[in-house]
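Each value in this text was obtained by applying a stated rule to the coordinates, not by laboratory testing. This structure is a prediction, so every number in the text was calculated from the model and none was measured. Cβ atoms are built from the backbone, for glycine too; each structure is taken alone.
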Structure P
Amino acid sequence: MATSPISASSPKVDSDDFYSEYFGHKEEHLQQLLPLLRSSSDSLVWLAGDSSLDNKYWFQLTQPAVGGYRDLLDPPRSKTDIAYWMNFLALEDPSNELPRIATINTAVEETTLNQRTWRWLPQDKFIRDKISPDDILIVSAGGNDVAWAPCPCTIVSILCLLNLPMFCIENAFNCGSVPTDDYCCGCGASLASCACACPPCSGYFKHLFGTRVQKYVESLVAKTKPKAVLICMIYFPDEAKTMSWATLPLQLLGYESNPSKLQLLIRKAFQDATLAIKIPGTKVIPVPLYEVLDGKHSEEYCERVEPSPSGGKLLARLFLMIIRQQVTGSSQDSRNETAIGAPVSQAMAERS
């Protein structure tokens, strides 16, 4: 690809500095990167949320940078995070069915929905101000509110559910949730939503992964509605009992002794909460990441809960297949769990 006029005069960013930032990417680096990606693509894919999409910190593997990243970074090498694989696979697409797209990582490691209730993260503001109608937004958030920094009401709710028989979880019933965000660290609207469910605590997580995720996405697209929003439910953690910073949280969640129960709760949260999210003015595509990262392949994880380079490649392939079939293709069916069955099957078939 020829060097663009913009890239020829653009200042370079040290690649180590670009990837060493723990909390996502620095806003000034994103400001430099954005015009390079815009000049070489028809639309952008924005990654938003937490480390389920911002996985760069957890490994050191690099590859030659591609697209606008090659023009920005010095030396031109990228960590093989999800954003890298999105860009690499889009350029390598043999079908030529994808539009010219580029991906920018504006997700932020170790962040929660609770944090975002009270303040704007610079990366979230950047999305709100820069996203365009031709772009696509991918969001994965809420997992850290349970596993990394749970508030007291979240802890009580998850422990109550984990102590129920599987039968009760499978047949949980939700008739709605409070349609406002929770400004009391989970002890307001989320707790009130328990009155809309049986068992009651299932209503808490319908509100967390439904209403609160929806309010977060609505804030990101408040100025401009993108072409589509992919809203993800978190993947299953690695089932192998290896050393990890997440060992204690997983033990407390009962994952070490009975992973199937937490996995069932994740599935139910997707069915009851994620599938119910609607954003007026744009197409919403629910994405169950656990259908690809299913906890059975340890090489696809770092620290049991972060995507490794190979795990990130699987997720990137899944996202691109969904974009091809649900956004740029003719399919309109994205409101049920089987809508992305074909992309999931294709991504799994290409597991390396």
Structure Q
Amino acid sequence: MDQLKAMRVFARVIDEGSFAKAARAMNLAPAVVTRLVAELEEHLGARLINRTTRRLALTDIGESYLERTRGILADLDEAEALASASTAEPRGHLRVLVPPGFAVHQLAKHLPRFRGQYPRVTIELSVPGPVETVDENFDVSILMVGGRPLDGNFVARRLATSEIITCAAPEYLDRCGRPEHPTQLLDHEALLPAVPSVRRELTFRAAGDPTQMVTIEPQRVAALSTIHADTLYAAALAGMGIAGLPSFVAEDALMEHALERVLPHWRLLTLTIYAAMPTRKHVPARTRAFVDFLVDTFGGGERDPWLTAAGCPTCPEAEQAAAAARELQAQNV
């Protein structure tokens, strides 16, 4: 008797509720299923299933044995998966939860390269809005954290950092002037993300000295506020005012000079972007390949790759100041 096969058949009979259904599900002859369960009972010297004309019912011994059987089979499947994971070709369906702005401005344009490397992996992107924590229903969640440590039962790898920068269309700045100090924003139309921390106050830190801070009240300057970064982006391109945008959203417009950075010597907020996965014993090859691809694509470092690409990178002194500012923010959370 193949005991492992008999154990799988026994568990499947209970799952399906009948010998006939288990036989169909496992593509076996009904007589084979009946024989394997009978041989298992004979081997154990105990009846596992009470058979009636209406239904199957586990005996007390059968219930205990089924529980242990499920654990053994699960451990065996896990061991086989782990053993083959290093050589398995990534394949299957990948579900990714991602903020809309990052999906539109960054992730989508890199997906053709991922598909070229892993043609047997299909991708489903869910972009409902801001992503604040890992969702167990997704293989990967893209998290953006500003000023606080990660917290939760998940595994995360850093993809990049992104500054929230102030920027505006050159036409607007030609018409209304270019502010040189955060307090001068009070004389401008401001387009701001509608998040709780921004609603309360906007705190700018001098790039060379993070202890030099200026705080303004956003309700005094906000001509438009929304949680949708692309709405702020479109309004800024249209010349409505000065927007606070993540660098990963503003990158292309900065490179094309459709937007111009404002107050480049002041830092507003720095986001750390992570690819996070639910804590599981086994991570599928497709998930590992995707996360590795993201880290390779975006660098995984503390330097803002999008400001560098746009030609307005943070200077070394400002990088040090931004790191110190992040430490101050984390201490105040």
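Using relative contact order in percent (Cα under 8 Å, 6 or more apart) for the comparison, can you identify which of P, Q gives the largest number?
Q
Given a value of -13000 for helix-only ellipticity at 222 nm (-39500 (n - 2.57) for each DSSP H run of 4 or more, over all residues; to 500), point me to the structure among P, Q it was derived from.
Only one of P, Q returns -13000 for helix-only ellipticity at 222 nm (-39500 (n - 2.57) for each DSSP H run of 4 or more, over all residues; to 500), namely Q.
Thinking of P, Q, which structure, once Rg and Dmax of the Cα atoms in Å is computed, gives back 19.5, 63?
P
P, Q: which one has FRET efficiency 1/(1 + (r/R0)^6) of positions 100 and 236 (r between Cβ atoms, R0 = 41 Å, to 0.05), as calculated, at 0.75?
That value comes from structure P.
Given a computed value of 4.9 for distance in nm of label points 7 Å out along Cα→Cβ at positions 28 and 132, which structure among P, Q does it belong to?
Q
FRET efficiency 1/(1 + (r/R0)^6) of positions 20 and 252 (r between Cβ atoms, R0 = 41 Å, to 0.05) computed as 0.10: which structure among P, Q?
Structure Q accounts for this read-out.
Have a look at P, Q and say which one yields 1.2 for distance in nm of label points 7 Å out along Cα→Cβ at positions 188 and 212, as calculated.
P
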